[in-house]
1. When you work out FRET efficiency 1/(1 + (r/R0)^6) of positions 326 and 406 (r between Cβ atoms, R0 = 35 Å, to 0.05) for each of the structures 1, 2, which one comes out largest?
2. With FRET efficiency 1/(1 + (r/R0)^6) of positions 398 and 470 (r between Cβ atoms, R0 = 41 Å, to 0.05) as the yardstick, tell me which of 1, 2 scores highest.
3. Matching task: 19.5 is the computed value of mean count of other Cβ atoms within 10 Å over residues 478-485. Pick the structure from 1, 2.
4. As an exercise: distance in nm of label points 7 Å out along Cα→Cβ at positions 166 and 534, calculated from one structure in 1, 2, equals 5.6. Which structure is it?
5. With Cα extents along the principal axes in Å derived from the coordinates and found to be 73, 56, 56, which of 1, 2 does the value describe?
6. One of 1, 2 was used to compute helix-only ellipticity at 222 nm (-39500 (n - 2.57) for each DSSP H run of 4 or more, over all residues; to 500), and the result was -10000. Which label is that?
Structure 1
Amino acid sequence: MGKTLVYKILERHLVEGRPAAGEQIGIRIDQTLTQDATGTTAFLLYESMGGGRVKTDLSVSYVDHNMVGFGPENHNDHLYLQTVAAKSGVYHSRAGNGICHQVHLERLGRPGATLLGSDSHTPTGGGIGMLAIGAGGLDVAVAMAGGPFYLKCPKVAGVRLTGRLGDWVAAKDVILKLLSILTTKGNVGWVVEYFGDGAAGLSVPQRATITNMGAELGVTTSIFASDEQTRKFLAAQKREGDFEAMTADVDAEYDRVIEIDLSKLEPMAACPSSPDNVKTVREIAGSRVGQVVIGSCTNSSLADLMMAATVLRGRRIDSMVEFAVAPGSREVLNMLAENRALADMIAAGARILESGCGPCIGQGFSPADGVVSLRTFNRNFAGRSGTKGDRVYLVSPETAVASALAGTITDPRQMAKSPAIDYPRIEMPDEFVINDNMIEEPPDDARAAKVEVLLGPTIVVPQAPAPLPEKLAGSVLLKCGNKITTDHIMPAGTYLKLRSNVPEYAKVVFNCFNEPGKPTFAERALELKAKDVGGVIVAGESYGQGSSREHAALCPMHLGVRMVIAKSIERIHKANLINFCILPVEFAEPRDYDRLKAGDELEVAGLTEAIKGEKRVRISKVDGRPEFFGRLDLSQRDREILLAGGLLNYTRQRSR
């Protein structure tokens, strides 16, 4: 039986375990990336474990999230990251150089390599044939120190793409179509591998859009072959030497195959407020639009923005539309400036935002109350934009620009009608304009030893969790529903600057569920902690989907949360819970979810023995009602980490 590309790369990097679906394996990590919103904590934990100089082939610290700078917190983080990177042998991409995924794709990613990033959209690197995986910052810190990354060996879903995209239909429509099929839940333990004639015809930026939003599926990662399209892209980036042809065997067998005919696709949109609430643009056309933003790590490539600029040339945005463009990297911004495309967009009424994450993570440009906001982003979770009750739609740049001109949600294919606008076919340049002077190379060992790491007063070193007790007394702090995201748990937006100060950031855990005049989740949790009672969170399906932010486990840990009981838990968040010694439990019988409510007192006896080797744990209700069971879907290593009191303690113990 032929091998998939995923398994070829896994086997080449295997250091522990057997490469069979469902088996726990450890793989060598070639490259890591962090960004400032998660990276500050990752490096604090890395220093806590005595990491020294990184052991990877390449590690990069990016600043792309917290750049607004209201108060000293953001700049304090930037100075810390810049100096700790120099001390640790890590490359540093300065604020303004661009979004980590876009820059890494352009300048540093390598086909066939493994990449672990403290950002859930790290799988963008699959667009050039990398096995690129998002994880919590502590897992990335361990990888920087030379440790393997552990995961369940995945099943592989093959997506056969045939045909070619029609005019005004985009790569964004491919991944939205797949989201309409697979949804955002139930895909843990899978990888998506794209193949077929249709895949071969897509450029690297198109592929990267598709692999980027694979994160919304909840899969481990997504990948395309490294082929002639990849070679052309790397050659244009003046690094053809990094190219390696890699593809699946012709007789590769997939665990599931999904067929998508590109020629039959039409423009799609993810409607409020989930990436899998997908409809055709034709179905929702006509609604008034108040805001349009083109950008984010999903759709801010040179090709995307050149398409938009060409359409906008000589035209004006509708007078009632607030329109913004955020180039994905300084390289893209420079090229748009040099070829006057930037001037075309500005003349049409565009506001040019910084090359960074910006509005995608609620850092400004929030929409007005009640207006429709079209965004070329990857997530439209309720309130993520910074506006409560927002109406955010995820669309392609083609749909975005058509709607910005019309002032209503518009199928971009309508632009081919009177007065006709020809679809601009944007070819990748033979050479990109390269300027890497905002990527700082780390100094040699001698100079690095003299670097002073700048730890500002707003940066607080996180504490390691306490080990779980033999007998856990707990109380249900919150019962929530399905598809609770890490945005629900730990809000971004104006709170994002607090990520390097866990005691402060923890005050807004589950802020979206707090009610005026009543004790907050954090206050109730700390009250229980003072009584030595562990906090418990009860949830439905797909708990912890979305961002990789480990603060969604780290901050609840700080508040004394010791257990999460859910119908299902997403991969990255489950790993983060284990890393910070919060027990992840799944209902053995989903109907037991209905038996619990906020305030219920629970007891788990024999907890450490159950963690050592049992597949389920017995949970009793103190009010005498019948007990129930929860599943412990844990690897042997997961169990050892929980017994050690979290991954930091586990790593310290093994290094002695």
Structure 2
Amino acid sequence: MDPRQRPLLHRRLGVFKALAWSLVTVLILIYAWLQLVRHGEFQQLAMQQAVKVRPIAAPRGLVLDRNGHRLVDNRRALHLVIQREDLPTRPEVIESLALALELEPAALARKIQSYRFAGKGRPLVLKENLDDAGIALAERVRARFPFLSVDVAPRRVYLGDELAGHVLGYVGEVDEELMKAKPGVFRLGETIGKEGFEASGNDKLKGVDGQRRILVDQLGTEVAHFGQTDAAPGRSLYLTLDAGLQKVMQDAYGEEAGAAVVLDLRDGGILAMYSSPSYDPNLFLNRLSQEMVDRYLNNPTRPMLNRAIQGIYAPGSTFKLLVALAGLEKGVITPQTVIYCAGKKNFYGRDFRCDKPSGHGGLNLVQAIAQSCDVYFYEVASRLDIDDIYATAEKYGFTDRTGVDLPQEKRTRIPSRAWKRKAAPRDPKWYAGETISVGIGQGAVGVTPIGLARFYATLATRGKALTPHLFYGFRNDQSNELEPAPPPAPRDTPLDPRIWAVLDEGLYEVVQSGTAAANPFIREIAREAPFVGKTGTAQVATFVDKSHYARQAKHLKDHALFAGYAPRDKPQIAFAVVVENAGFGSTAAAPIAAKLVKYWFVDRVKNPLPPPRGRMVDPFAPPVEAAE
């Protein structure tokens, strides 16, 4: 090497050494900064990769009847789930998973996609309520797909099966459709009430979910537990229902369709409400098979319809009490007004017939109510304007929804001129002949069973329009005792005592000497537990004569109704019974009402349901002797 080049080489080597030491120094400083200054931050990020938060579903509150018997309970269930952060993205993985679980690949892909972008929520449930075979399948599938897990969750159990299906309703998961309909209200996968009181009382029954923190390995397998926040169960509550009376109502209907309601006249509490045909809410906790869909959702008998609050029926002669009330208050008749019935009467060039072709002869108001004379009430209606009838109905709360704490209640339909202008814009004029039909509860008038029950409750309480309700109060978690909630305030429209006395006498004579008196069973019950009421027969299809009517198909037969209250001297309950296509109210509906009265005032006292002690018993199980 040329000696003259050495100084240059040394200088260059020195520069390289300085750069190398500078780089080492920088790396040491960076390492020290990462280890000392940002150690906590990176440790937290690392833990977030390994520590997962798993939600703990809160059990919903129990539901009990007014005596403490459980109507709705919770059971422990196992579900196969995918945690939200573990949702697969590759199409081939999703398809393989769907085939392994016998699911539709496209449906599973859509569900995974909706969960991925729907914000926070519970894990995606793939298989629910696993039995032994389901658990075995889950374990086999988890060996191939380690991101799956089995979660423990509470599951709803409805102890009475079809006993109170429409009242209680059922629960289900929040789906994407509901999330879109009510953004920000629910979380995807959350369990909420879908129908009945489970829906209207959802805020009372739902609890607060907890969570647990776990450490997982690279395969997602839990390896350590870092603590948890326990779920807070929903509050258990009492309903105003009486399970025994509800069972009597269910048995009384048998295979007949219709609905009945019994109200507590002290506060409007619903003692029993049944819609037939009913359904078992337990069936709707799982995905329905096509057979179940056809049986319940596509069935022409509409078992999912709560006829008690959603069925609109012509009230027939039960409506005559409102017409009588309107006539007395308007002064177009007095209790002593006598109208002659010859079996028919001509109004506006048309004959309107009475149910008794030979006629009732001369009748005053009490006799007309007792014998349910159509001609009498045709005449009263002809002396009234349709708006007079509507005004009386509105005055006593018969035109509004009752306000019952159940979803989707229909409004009772009492016609008026204003109503027809909206309902029939092509022919908006109200004709006087239409009022004649309304006078006997036919034509455009339509009522719900609960609306009819409340009107008769208003008569029984002499003008107090109660609000029917199911919520009775909460259960104290320490003492298991009822903490009653204040009932809804009634609307008080005092009824003239003289008018009330006439109407009450007419209802009394219906059972003693009128249309319901021919039934020996009703007479027997009336002696044990005096009750009053009005029969009603609502025409469904026209017919020429009785022989023609006898040949009509079942679905063309008249609806049978009976509404009233008991006991007569100091009323405690009011009721309305509707039996579809069953014929006369005196033979089909009144006997059901008599059974309800008998249970409430006789059997319930002599042989009450055993009071619950310790663990609540199932009040619907057969007695031990019967089971053996």
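Just so you know, all these numbers are worked out from the coordinates, no wet-lab data involved. Nothing here was measured: the structure is a model prediction, and the numbers come from that model. Cβ atoms are built from the backbone, for glycine too; each structure is taken alone.
1. Evaluating FRET efficiency 1/(1 + (r/R0)^6) of positions 326 and 406 (r between Cβ atoms, R0 = 35 Å, to 0.05) on every structure, the highest lands on 1.
2. Values: 1: 0.10; 2: 1.00.
With respect to FRET efficiency 1/(1 + (r/R0)^6) of positions 398 and 470 (r between Cβ atoms, R0 = 41 Å, to 0.05), the highest-scoring structure among 1, 2 is 2.
3. This value belongs to structure 1.
4. 1
5. 1
6. 2
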